[in-house]
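Rule-based calculations on the coordinates, nothing more; no lab input. Here the structure is a predicted model, which is why all the values come from computation and not from measurement. Cβ atoms are built from the backbone, for glycine too; each structure is taken alone.
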Structure I
Amino acid sequence: MSTLDIRKVTAHIGAHVSGVDISQPLDGETVAALREALNVHKALVFDDVRLDDVGQQAFARHFGDLTSAHPTVAAVEGAPNVLPVDSERGVANQWHTDVTFVLNPPQASTLRSITLPPYGGETLIANSAAAYRQLPQPLRTLADSLWAEHTNDYDYAVPAEEIDEERAAQRARFTSIKFRTAHPVVRVHPLTGERGLFIGGFAQRVVGLSVGESRKVLELLQSYVVRPENILRHRWSPNQLVLFDNRITQHYAVDNYDKLPRRLNRVTVAGDVPVGVEGKESYSIEGDAAHYTPVAAAVAA
């Protein structure tokens, strides 16, 4: 087993990991230790990694089967599991959890620095379990009972005020298959049993409420997720990889680099179907994502 050195970055989220070469095959004990660190810290940062696309996929595969790059967006040429998160394709400057509009969103995401601006371009990652714990008891009870519809068919990908011909084409690709899925607002993590707020930008309506009512409820709950003390603000360096638990975090790419080139490559690990506090599973309303991701077996906490 590698001699792991895991150092917390903040009280509620994030750790730097050293003492392991993730470009090499990892033994089961090391993978188990990394999984436990991910359970505890939600996001792990690896410095000075020497990975190409093949190596990034191999590392991510230690945690489960891979998804393809995205349900609707093109992969890196020759690497069907790798999504280029490229400023030239638009910016994701909204809080979200990856691909929650499908029935079983990825359980984990890896981001690897490729091209970085000389300033700005941070990635914010928030701990939604800490947010849940911070809710006053009446709000916690309410959240436990709610379900929300998540969809890719809205202006997340291309803000309305910025739509031009190129961005309209990007939006058309992003919504070329329309997905709507109902998820519990409070998801129970299958490995730890923790409860976390499972909302973010793709959550557009609370089941049983109007759009206006939904917006107010979701904004209230989201305000706990994005408290500064729940956030890791990661400033990218060359040859870094960040692994985060997509089941119990949200993230946000900060658009503060004057449209300079910025690119990260993303590889995601297939996830299980979310389960709420009463044991009920998420259900699909529209769209089949079988071409995008296998369903991971749920493991009891």
Structure II
Amino acid sequence: MPVAARVDPKVYFSPPEWNPLARRSPWKGLALVAHAWAVIGLAMAMAVVWPLTIPLAIAIIGARQLGLAILMHDAAHAALHPNLKVNDWVGNNLTTGDLKAYRPYHLQHHKFAQQAEDPDLVLSAPFPITRTSLRRKILRDLTGRTYYKLKWSGLVNRIRERRPGEPLWPILKDAVVRRRRFFTGMVVTIALTAPFGLWWVWPVLWLVPQATWLPMVTRLRNIAEHACVAKDEPDPLRHARTTHANWLERAFIAPYWVNYHCEHHMFMHVPCYNLSKAHRILRKTGALDRMLTAPGYLSVLKLATSRREAKAA
């Protein structure tokens, strides 16, 4: 299967327009990483001072956990910092991802976007689905079942299925090594907060958002980006969808310009903080008329759940 078609920036941008868009800032990406952690810290402080705000804090923190994943995604494209060593160190150590594993996988997605070899095609292939199906998926997300399936069920099954006499310790040791970032964060956070009686901060204000809100908004983001996009789509302006997001959606669903996904697929090395500028220039050229866009997340969900419910026999 041939690779997905590419877009030549010169078709849409003059050199004075394109050069600033493609330029990686030595500070903007780092500032966004700091911003994500600052928002998480402030939301935690808010919940500690005013426990009634814990549900709001969980939504805020879960959205910024997604934000850290988005910034790791930028690092995978070497777009977080102009120095590749700094870019990769920040992506590996100050976000929530593993560039070594993620980068080759994700670049394969770009190389074969919406083609048979696209490793993310399985995420968009089932759509459209029914509203009932989406409600079930969101319920699984918000109750932690999706998180458990993706992160822990493999380990639990490995323990259950071990051979008679096979020691448990090597399995647990391997699990800890593979999840060392998770356990290190847990131990450090609890060690720092427990002396002040705040031992609950990590499980309630980090693990719960990670296990509930993050899977849900990740699902909604995936739906908005590629659901109901044609398989083997030949037009590179329609390999992904840009979804217009209001301030509330940007705060809780689509941080750090992730909603400009069509632009990202067209010009995958443009840093996330320049995608909105690219969008405005493309509007002036009339390119938006060809691009795949949606007026908001609700409209995308309506399209993605357009399959009719099966009639009862």
For relative contact order in percent (Cα under 8 Å, 6 or more apart), which structure out of I, II has the highest calculated value? I
Structure responsible for 26.6, with mean count of other Cβ atoms within 10 Å over residues 97-104 calculated and labels I, II on offer: I
From the coordinates of one of I, II, mean count of other Cβ atoms within 10 Å over residues 49-56 came out at 16.4; that one is structure I
Tell me which of I, II gives -17000 when you compute helix-only ellipticity at 222 nm (-39500 (n - 2.57) for each DSSP H run of 4 or more, over all residues; to 500). II
One of I, II was used to compute FRET efficiency 1/(1 + (r/R0)^6) of positions 217 and 265 (r between Cβ atoms, R0 = 35 Å, to 0.05), and the answer was 0.50. Which one was it? I
Taking Cα extents along the principal axes in Å from the coordinates of each of I, II, which one would give 60, 60, 43? II
Ranked by mean count of other Cβ atoms within 10 Å over residues 25-32, which of I, II sits at the highest value? II
